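> Pasting the structures here.
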Structure P
Amino acid sequence: MTSRVGIGYDIHRLEPGNGIVLAGVAIPCEYRLIAHSDGDVVLHALCDALLGATASGDLGEHFPDTDPAHRGRDSSEFVRAVLGLHALGQWTIANVDVNVIAQAPRLGAHKPAMRRRVAHLLGIDEDRVGMKARTNEQLDAIGDKRAIAAQVVVLLESR
């Protein structure tokens, strides 16, 4: 096999607060994410996409939210740990496509920094990272500003 695809998804509830972290970037806003770790839905979905592409389980198996060691943990540490797995050693990341679904906060101004941070964490060029943000047109918990979600697709190629 010369390539593999993985898909990741994550969602977290929002509540009033003083900012969130997405793709490892601090986003100032009037919300905070309710989560065991830092709640970075982008990096959580990225980890799941990488794990899925290599048939290596999922984020909860590797970093259970029942483990106190992960309380408040920076999700970039999860990404580094996943990249260090033996199963990823024979693969190169060809590209990553990120879709953030949030009614609030507005993310347009933050997308370049988010894209740069994901590329840096993965050790790939920025032009291999797609970063999109969209609303949920005021539908469901996301549209009601009570949640935020991310979808990530990765393409791996054999070395």
Structure Q
Amino acid sequence: MLDESFKNAAILVVDDQDANVDILLGFLETQGYTNVKATVHPRTVVALVKSFEPDIILLDLLMPHLSGYEILGQLKSIIPSTAYLPILVLTADMNIEAKQRALALGAKTFLGKPYDLHEVGLNIKNLLFTRYLMQQLENQKLILEDRVRERTAELEQKIADLTAKNDL
């Protein structure tokens, strides 16, 4: 079953087909995920990402009005380069060019429709775990940067004190 630490992960499902959204929402619910939103309107994705702050996005590529490629491009402009937001592409377009283009635009992995829900679930868990590790790494980096700043200030003060003593 689902690791307790991931059950509240924010998951955003983006697909223009209600049936696909229903399948994914039902699957995610049976897997224990409790914080899931979905849209069949690709034009709303950027606003949803800003307000919902998903931990992972499940994204279709072939949609009217705004393709998954265009969404990936928009997300690239609003997500900091230091952030790791995994995007799992679920699409019927399985040609190599589509895969390469989606991955180049920031998708982390790519599954074809019809997809195996077990494989989708494993990919979600793996991507969420990777996001967790990346967040831990970023937190450790910030902690170390603070320690270096503190230690540098201490050493600068000691140097200043020693310089002042030598000037006497």
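> For distance in nm of label points 7 Å out along Cα→Cβ at positions 64 and 112, which structure out of P, Q has the highest calculated value?
When distance in nm of label points 7 Å out along Cα→Cβ at positions 64 and 112 is computed for each of P, Q, structure P gives the biggest number.
> Moving on. Out of P, Q, choose the structure whose coordinates give helix-only ellipticity at 222 nm (-39500 (n - 2.57) for each DSSP H run of 4 or more, over all residues; to 500) equal to -7000 when calculated.
Going through each structure in turn, the value belongs to P.
> When mean count of other Cβ atoms within 10 Å over residues 40-47 is calculated for each of the structures P, Q, which structure yields the highest value?
That would be structure P.
> Ranked on relative contact order in percent (Cα under 8 Å, 6 or more apart), which label among P, Q comes first with the largest value?
P
> Which structure, out of P, Q, was mean count of other Cβ atoms within 10 Å over residues 48-55 derived from, given a value of 15.5?
Q
> Follow-up. Of the structures labelled P, Q, one was used to calculate Rg/Rh (Cα atoms, Kirkwood Rh), giving 1.21. Name it.
Q
> Please compute distance in nm of label points 7 Å out along Cα→Cβ at positions 8 and 24 for structures P, Q and give me the label with the greatest value.
Q
> Now for a separate question. Please state which of the structures P, Q yields 15.5 when mean count of other Cβ atoms within 10 Å over residues 56-63 is computed from it.
P
Bear in mind that the values in this text are calculations on the coordinates, not laboratory data. Treat the numbers as computed from the prediction; the structure is a model and nothing was measured. Cβ atoms are built from the backbone, for glycine too; each structure is taken alone.
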